[in-house]
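**Q** Got some structures for you, see below.
We did not get these values from a lab; they are worked out from the coordinates using the rules stated. All figures in this text were calculated on a predicted structure; none of them were measured in a lab. Cβ atoms are built from the backbone, for glycine too; each structure is taken alone.
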Structure I
Amino acid sequence: MDVEVNYLAVLLATVAAMVVGYVWYNPKVFGNAWIKLAKIDPKASNMTWSMGSALVGSFLMAFVLAHLTFLANSFYNNEFIYDALLTGFWVWLGFQFLRPFMHDQFNQRRKKESLIHMGNDFVTIMVMALVIGLLGV
């Protein structure tokens, strides 16, 4: 079976992920709390590297999510949007929630900081899934 990927959907899902991150970590939303909890010095960070990494990472996440959605849809044969959202949820729960949650416990990360990241991951993946699901293959 050849996996079909809608590259426009992947690109738009990447842009959507960046927008979600921009809003989520905005100082008026969760940005100030995150900076304080993580003890980050915004002046010392390399924003070019951070944003470039986020862009590449978001593209790869969207690409993998599009692949998995195609496979799920080929197997279950539901509406594409339904399979995209369900796949997005399971990807978030299995990989973006549970692994960081376990690591955060051992690293003694503050629960509020973990919740900020996990909430961002959930919204980001579900928005990506929505874009991919709406545009189809």
Structure II
Amino acid sequence: MNIELTDKEFRRLLDMVYIGNWVLNSTRGDDRFEDYDFVQEKLFALCARTGMKELYRTWHGHVFPSKAFEEGGIHEAIADYEDAVFFDILAEELARRDMHLEDTDPDDFTELTARMDEYISEFENNGIANLSVDI
């Protein structure tokens, strides 16, 4: 298979592959999906041929994203995504708790959405500052 990409498109592909592999493998410890690591390694190895040598490093015969790549803003993008997902999930879980819902009935969707919107608004204004947990 051959895919033709501009340098800019290839650079974006590196970002997407890194983010995807991070989502799949960052919490798995030794139980990684190695086939995704292999694809990431294969693509980052191409950096040498594309004049992007600063984006990869080698270690014990394997190719990895470089420290410069990892510190170049990619983790800020991942963190922004994680924050958005965290607050969306939290808002839905709290709204479901308030409504005593386990499954979503289409008749409950309007109320569920309204309650979620209230929580999202609260989180946008105050983060978790007003959140409390009674134990």
Structure III
Amino acid sequence: MPVGDRTAVPLSEVTLRASRSSGPGGQHANVTASRIEAVFDVEASASLSAEQKRRLVARLGPQVTAVAQDARSQAQNRELALTRLRQRLEQALAVPRPRTPTRPSRASLARREAQKRAQAERKRARQPPEPEG
């Protein structure tokens, strides 16, 4: 199962469990185990590097779980659960780009100061006049 650009998790490392669904199916739902739970044990994985494991455990915990019970078919729910698991792993493994600090331009600073002066003047104009004498 491909996860991101450079990483792949073999399906042998994903545990699939089936149970009875609470979703659609009518009487059929009472006898079929169409709900699928896909569980990935991060620490037991041989396909991830130590850094990837550390990132996953920090963001998602030692076990990553995805559940699907949307469809009446177990096969469709299996595909949905694996897709959701892959998406969760991709999001957690994504390394954020480092922020490069920037400075506001001289024009933007001038606009901000002008706006602040205009707001202060607007509020001053709302005040009652000072009593004379």
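**Q** To test your reading of the models, identify which of I, II, III gives 47, 30, 23 for Cα extents along the principal axes in Å when calculated.
**A** This value belongs to structure I.
**Q** For which of I, II, III does helix-only ellipticity at 222 nm (-39500 (n - 2.57) for each DSSP H run of 4 or more, over all residues; to 500), calculated from the coordinates, equal -13000?
**A** Values: I: -24500; II: -18500; III: -13000.
Going through each structure in turn, the value belongs to III.
**Q** In terms of distance in nm of label points 7 Å out along Cα→Cβ at positions 57 and 105, which of structures I, II, III is highest?
**A** Working: I: 2.3; II: 5.7; III: 4.8.
Once distance in nm of label points 7 Å out along Cα→Cβ at positions 57 and 105 is worked out for each structure, II has the highest.
**Q** On to the next question. Can you spot which of I, II, III the value 14 was calculated from, given it is relative contact order in percent (Cα under 8 Å, 6 or more apart)?
**A** The correct label is II.
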